[in-house]
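There are structures below to look over.
Readers should treat all values here as calculations from the given coordinates under stated rules, not as data from a laboratory. Model, not experiment: these values are computed from the prediction.
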Structure I
């Protein structure tokens, strides 16, 4: 899904418009989530039922969502004025010294692990990723499964957008820039096969932590942003090559 960063941007700016903020905390949260799910629905319908290649469908969503986010903001930063949202980013909102954003991340991770490892939905997901035709012959509705997965992706984008709103106190059309690169890198580093059929939530979380640590090291060493992106691209290629080598020896 190449559109995750753009969906985050669109969700964040749509949720921070003046009209939306009039509905307070609930309005911002629901708008962010609904916009994310709506974008996921469009992606899912195009891929699962429209027969569009995922790369093309999500690339089109990337361009469209970024353009719409820019149109909504007119290039300006939308400041959040809802105290209930801003308060979640303050130290007073910490639970036993843990920021609410970290708690949300932990909850989403646990739910994702349970869904993938303890439900029929999770087993069907792995089956479709490994061999879609075999899954179809086994009685799995492959198209519906793919649609659900894009809906989940959009839901997570909406949640991420809300967390960014809390963190920055604003909505910007530049939010989520290159998040698709970070997401792909974290998944691959965590052991998810690009060809499908293998991947774990735990591995993906470790991939996020490793990739974030690498990014922080780059920042601490004052590397230019363009050099950082080149290095990230090299890391992705290296991880894929390691995967292929490992797969060929097993």
Structure II
């Protein structure tokens, strides 16, 4: 396909919308993305296909290819639509407040759309809203007292993003496991409880024993916030040689 960039296809965000057809079902990339998000929220990414999406929209599957050339482009549109939600009302006058707002809105988005966490940490998200969130985050972190140059900023962003990806994937995984009918916690405890008890009684794992016996069930949101603050404190106070 020839484009202004030669044979390379323009990114989905840069291509103009197809001309509307005289059909009973009007389409747009925004409508396609919103419908795909609703399907993925219910069925997950494994339950999302072009055929199912077309049926939900009331059109033939081939018509969708006027708007997205493959499933990867569809995911790009969905991800950027979620970033649009994250970008809303995230800017604050102070750098730390801005980062806190963005990261907590990212967590809210991942809990509302669990499939979103599956796509974090993979290939770069380069849609306009994703770039806007990235710009706001980087601009805020660049004002942190412990960030004195581009190398510091790269490391700070790396640490923050690693925390976000790891924390959100773990929380979403735990939520899925807790409601999964395939995971019988009682049976698991009955099968492995005696083994774990005997291992802890050996005295070789005293810290693990404390965690198992004395550890409380921590609130997920409070723990997320506490750990996020720890990351930001480390960025702020990191000593320089």
Structure III
């Protein structure tokens, strides 16, 4: 466990930290303003009750799946292209542990980023509502509790869906563009489910399952697929 912890910290030190934090800030700024935009410009129905508002916020937060693709690209694909992963393969540890550390680092970063995004979006929506009334229901204590519990579940969902492109597009094919396209499709599928009359929850379960499978295969086959 101590080795895994050191490897996770090493992954952070290897990245362009200022660039990543700047990217995160941009995502936060955009996502925290989108609920108000959608309610004002698309449909006021989103502000009629808590369930509709939270469903809107949760669907917006899935935009961070695209940030997940960016993290996967920097942690895996760029290391392959720059040949810096060769140094990592020289460590006196198994490649499975190395890949597990990389995956854990990405998962923690995406999860915490999404948690913060939910919080910022909730606060921003509440404050903007004071200036431009868009919420037509009273916020209760139970609403706040539901928001926090949904925030945890929603962040976990975003994290799992983010890993869908990991095994095939990132580790096997090492294709940045394909990884990003896959992420865009994955994050939009639940939002399109109503158009095609699919069960939204079922779509999310399937996407999370594919993400979990991608995670498993990435670590399980690290000794073979992980070769340069």
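To which of I, II, III does the computed value 22, 36, 20, 15, 7, 0 (P(r) over Cα pairs in 10 Å bins from 0, in percent, for residues 28-83 alone) belong? Considering all the candidates, the number was obtained from III. semi-axes √(5λ) of the Cα gyration tensor in Å was computed and gave 35, 18, 15; which structure, I, II, III, did it come from? It must be structure III, since only it matches.
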